[in-house]
Structure formats: structure tokens, C-alpha cells
Structure 1
Amino acid sequence: MEWIAAKVVIQSDNTVQATDLIADMFYDLGVKGVQIEDPSLDPEEGWGAKAVPKPLQDAVIGYLPDTDQTSNRLKILKDRIDLLEKTQKIQCYLRYQRIVESDWAESWKAFFWPESITPRITVKPTWRKYAPEPGEIILEIDPGMAFGTGTHPTTALCIGLMEKYVSKGCHFLDVGTGSGILMIAAAKLGADELVGIDKDEMAVNIAAVNLKQNHIPIRQFEVNVGNLLDELEGRFDLIVANILSGPILDLLDTIDKHMTPNAVFICSGIYQDNQSAVVEKMRLKGLELIDSQVKEEWVAMACRKGFKINSNSC
């Protein structure tokens, strides 16, 4: 399959906010994950001599399969970027590149190395050698065409909260599972029943392969194609969503009916400017904020069933 890489180069006084707004546009077009280029970030230690060069400009890249609908989706993207420039005074340049799937999958391998994302959890590409320390938890990942290497701040924040709230034998749900990295982390932290949902069928297949690669028994997990919690049945002890603030707000409308009485919901992928809106929506839905973490202007939060809002209150 061939893909179109739509690269939006950004010039703005607030590039993080601009990045979040453009990532939301890609999500609305059905793109599960985006690649963010930030010239101000230094590579982590251990990337090695063949690490890819730092980008020259701030940019967001979304990958769309080249189908009959692609030209229309790109037109929608262009129209929304034009509107963003007028309303937010963010200057953008849109560029396209055709990519062969096998070339894209291989390009990851040039810069993806083992990386510690918490003091005891390390993400390791399946093709790299790594000698773990005693007690270290290793997540073996080959992201392929799916979103989720574990190195993005939103994923690291999410796993950091999961370390605190995964209980042995719990029933776990991952909304927007991508490469399956959060399901793998949950299993290795003690969760027993694992369910993942992603709107991208390719991501679902990749997640299943990664779960098997990490020796998670097939009887212990299922990964399904779906949009947020549409048509999902059952209740869970821990629900995680590492997506974006917009879909998280939508998710909060129906999350309660899928939570057991003492369940915890962890959400990540929230830019700091959007944090208050998510917290307010939690409050309106009777969810109590119990924990939060911040990294590089991204926020992850944990909440549980707390109080009910009186419909007559203001």
C-alpha cells in the first residue's frame, strides 16, 4: 500500500498549542497518530551515531492511505489550515510526499532504540539487543505503521500513572490502542484481562502481534476495531486513553457506564491549555480527579467515580 505523508510546517509564537490544534485536525480526518518534529528537542542518550538529524522546523506529519477518498480529505485539511491561519494567526505550510508502506516501516528502525520511560520500565524495539537489570520490565515493541513507540511524553506519562493504579488481576481497557504498548504494560504490571480498541484495523493487527511478541497469552487479550466506546459492552477496573483532548471530552460522555464501582480512568495526550476543560467535564460527569502528571507541556490525569452533580446547581 502507498501512503500520503501530509506535513504541516508551523511558524507560531506558541508552537506547542499550534501542534495540538493541527494534531486534532488529523484526528478528525481519521488519522490515529501523528509524527511531531521539534528542532528544540535533543535526542535521548543512547541513540547512537546513526541517529536521524534534528528537524529544521516545527512540523506535524499525518499519514493517510492513498485511496479514492484521499484527495477530498486533503482538501478538508487544507481548508481547516487556512481557517486556522486566519483565526489563530498561525502560519502554516502544507507539503505532501508519497510513501511506500515498507519504506515507512523500515524508517522507524533508524532512530528507535531502547529507552527507559519510568525507573523500572524500558521500551525495547524488537530488533535491538538489550540486557535488562534485575526486576526491570521490558516492553518489546515493533510499531510498524501504528502509533505508539512509548517514547512520546504522553505515553510515558500514561505508563507512569498506570504503575500506580494497575492492580493484580484487574480488567483493563485501552481506548486507541495503537501499537498495543499500554496493553503490554498493563499485563506486565499485573492486569489479567486486556481489551484494546482502535479505529485503525492495521493498528489492531500490529497490537496483536506485539502482545504475542511479549508472551501475553491469547486467552488474556482481545483487540477490536471500533471508534471510542461505540458498541462496547462490559465494565473495567482500569480504563486508559492516550489520545487527544477533543476525543477525551467525547469519551467522558459515556465512560461511566463502562467503569466498575472502584474503577480508575487515566487519560493522556492533553495539552496544558486544555487541562481545565477536561477537569471540568470530569466534574460534570461525577468523576473525581485523583492524580495528574505533567511533562513537556503535556498532561496525564487519573480520575475515579466521586460525586454526582445536582441538576439544579449552577
Structure 2
Amino acid sequence: MSATKRVAIARLLLPAGRDLLTEEFEVTDGGLVSTRAEVLELVQGASAIVTDPAVPVDAELLDAAGDQLEVVANYAVGFDNIDLKACRERGVVATNTPDVLTNATAELAVGLTIAAARNTSDAERRMRAGEWTGWDPADYLGFELSGATIGVVGMGRIGQRYAELMQGFAGGFLYVSRQPKELVEVKLGARKVELEVLLAESDVVSLHLPATPENHHIINARSLAMMKETAILVNTGRGGLVDSDALAAALETGQIGAAGLDVYEGEPALPESLLKAPRTALLPHIGSATFKSRDDMARLVARNVIAVLSGEEPPTPIPG
């Protein structure tokens, strides 16, 4: 490895990974408030760029870096911010951080399921605002999860872990996946079905899909109309899976029961309609935000960069 190679961190990488990179390379950071222009300038001459979901990696950014660029390492499992075709055309390896955030994200999805079912966000808000006047048998009513049919849309690593954690609640599992998951079917008694069946029969619908063109707005006005009036929608996948305005309208009219969301279209901006919608538990994209997960992700980012700049295969290249 050459100590002259430079790694440009577009925004921020935690010390668990950054320290590994500084042992081998010259490292420069953009910071969390870097503008697009500042990032374009930062990456010039870099052999590696460390990005995250807030950094669009397109032809402009890749060309700004130059021909010596070897790797784009995403500090996330999702990679919809990266133009993979543009990377391939320039011979740039793209990597991500799967596996290490599975437990953290699945656990948060469980938390959102419970919070949405019991409307804890609204209850806490009202209590903090001094609106709680004492025990009322008709107030703060929510849905019980015991015996619920749990629908998992996307039975990958995180979807499977979510299902495992929800076992104590579930009366049964339905799932949507490109391929059958025989181990999940044996272990959990899960049944593979079409999306329309899952939406119609599930008490909880939890989304664990990547952001792809075919998955864009997989939850829309039509699919929301298929769900039970008491159904709970949970999204810890990607914001683009859900039509935000359609969801807000469904919550306002009582077409579905509740929603728990950690990801949004166009984040960090949120539609006003969704912010005002009833029976919602909203979190600011913190699915992987545990001490262990974020440090493990940072280390994996560093390992990917070090491997590519050493002429080796990275641990977790993005497929395709």
C-alpha cells in the first residue's frame, strides 16, 4: 500500500473506521454539513471515497475525483445513492456494509411496531405538553399484537431477524420474497404469498426491501386500500418504498390503523401531511444507530477501502 493514496470521507466516518484508514492513507473529511460543491472539491485526486446515504454518487462526483479513483465505500447497507452503472463504466469498485447492522435495524423495527400499535409517540407528546389529566378508560387506546399475523415484505437478513424477534407476538407469518426461504418456513411456519395476499391478511406489514425502480412506491393508495383498517405499517427499509402522501391520507381517514417509520422520501425533509398524520411513530433514520452497529459499520467501510487499495477483493462488494 502506498501512504500517498488519499481517502476522501465525504461527510463523517466514526473513529472505529477512520483510525484504521489514517494508519495507511492520507485522510480528509468533509463534515456533516458539507455542500455539494465542497464534496466535489474534496474528492479531487482521491483513490477512495467514503460516502453515506446522504451523498449522491453520480457521474459528476466520480469524474470530479479523477481516473485514479478505485473505490466508493458506502457507510450503509443500502446503496440507492450510488450510480452503480457509472461506477462500472469507470472501473470503480462500490462496497456497502451489510450484516453488521442486521440486529440493530430489526430491533428498531420491533420497537416501531410496538410504538405504532400502542400510539406511544402521541401519548408521550401529550403528557410532555401537560395534556394528561389522569387515567381515562377511553383514552390512549391501541392495538394488541398477541396472535397477530405478521407480514414481512422482503425476507432478507433484516426481515428474517425481525420475524425471529416477533415470534413471541405472532399468530402466524406471511412473507414476500423473490425466492422461497425454506429455513424460515420450517423455523417460523412462515408462508410465502403474493403481496396482495399479504396486505389483505396481515395485522402488521413490515417493509425490508432495497430501493429499486420496481420497489418504488410498492406501498401506495391502491395497496393501502387492500390492508385491514386495524393494520400497522412499519418501514425501516427505504423511504421510496412508501408513497408518503398516500400513507398520510390513509391514516387520516382511518383506512389503516397506524404506521411506524424510520425512513422517508426526500429525507431529511418530511411531508407536512405525514408529520400531522395520526397514529404515527416517526424516527429520524436511526435503524443502525447503536454503538456496536455503527462502529462495526465503520470498521467494515475501512476494511473495504484497505482491501481495494491493496489490490485485493473487498469483504462486501455491492453485487452487480
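If Rg and Dmax of the Cα atoms in Å computes to 21.3, 69, which of 1, 2 did it come from? Answer for the origin of the read-out: 2. Could you tell me which structure in 1, 2 was used to calculate relative contact order in percent (Cα under 8 Å, 6 or more apart) as 19? Of the structures listed, the value fits 2.
Read the figures in this text as sums done on the coordinates, not as results from a lab. Since we're looking at a predicted model, the values are computed, not measured.
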